[in-house]
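Next up: the structures, one after another.
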Structure P
Amino acid sequence: MAKYDDSKEKATQLAVVDKNSRGEKVVVSLIEREDDNAAFIDIRNYYTADDDTVRPTPKGVRYRRTDEATIGVIKGLINSLEPESLEQVREYLDDIEDKLEAENGDD
């Protein structure tokens, strides 16, 4: 199998979540391809190598970034939460809304 060439991609990490105490992480990234302007969301497992660098594993998913697909993923993740954790999601969404209003000069 040929090695994947990511040299024409720009990756922006959106979230890094510690998975366990062994240095494994789940990383959510926005991937933008330069050659065709396509955008993807990549959710991937990462591990900490012996030299302390954090590297991706083959385990993960990448899908074309559309609002419809991303909202579907978010809905699935929200449905997996315990009811008491939903308040944290509400607070986060309120913070985002406040930030957007401040940027737009809304009251």
Structure Q
Amino acid sequence: MKRHEMKQLRFKVEILTVPSRRNVWEGGHDVTVEVVGQSIRFTVNEDGRVQSSRSPHQWFVQSTGGQVTIPAAGVYTLTLRPRTINAEQGVSSCLCSLVLRPQEGG
């Protein structure tokens, strides 16, 4: 029987948030993402916008925050910890998803 070894995989951390009903979005949140003993601290800023596939009137604010390495296929716990939340306009932001995007050369 031939065994296949899985290489480590690198992933880019991406957070998608939405603006408030008043169409106000606040960034500047200081957060930490933890997975497999790695801790990535970053600031949630507007790095891009993504159009919703469900509504032409809805868009998401895309924030990227570094890379993590997953050692092998398996079940892992990923934690998103807010350190400081910016809510100067009283709306903060609504988290829609946290995505790990596979990176080349992992």
Structure R
Amino acid sequence: MAAFGEIEIRRKYVGTWDPVSWWHDPDAQAQMLPEHAVLAEIDAHRARGVRVLLVTVESNGGTLAAARAIYDALRAFSDAGGTVIVHLVGGVASSAPLYALALATS
């Protein structure tokens, strides 16, 4: 069992690229971090028995669906007794701060 795990969300955008939503940024596809990659990392840490998850975020945001999926996964990790620490660095905008809100008590 590992004491802690680390995840870095450091891409301009997070989510699934589609040409309709991202027409305004021709380089968006190359700058996207698919949410399934982040969710897989969270699952892998949970499977290893990680109790503390350190998440570094540096992103302009991305799709709402991606933000919600990552929020839900971080919240579930916390609700299951884990500790999530989110470190927002550099430019963090749009939906990216939502990951830190997963830690707020309900």
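Read-outs: derived from the displayed coordinates by stated rules, not from any lab. Bear in mind that the values here come from a model prediction, so they are computed numbers and not experimental data.
Have a look at P, Q, R and say which one yields 26, 12, 5 for semi-axes √(5λ) of the Cα gyration tensor in Å, for residues 15-54 alone, as calculated.
On the way: P: 26, 12, 5; Q: 24, 13, 8; R: 30, 8, 6.
Traced to structure P.
For structures P, Q, R, which has the highest computed value of relative contact order in percent (Cα under 8 Å, 6 or more apart)?
Values: P: 15; Q: 45; R: 32.
When relative contact order in percent (Cα under 8 Å, 6 or more apart) is computed for each of P, Q, R, structure Q gives the biggest number.
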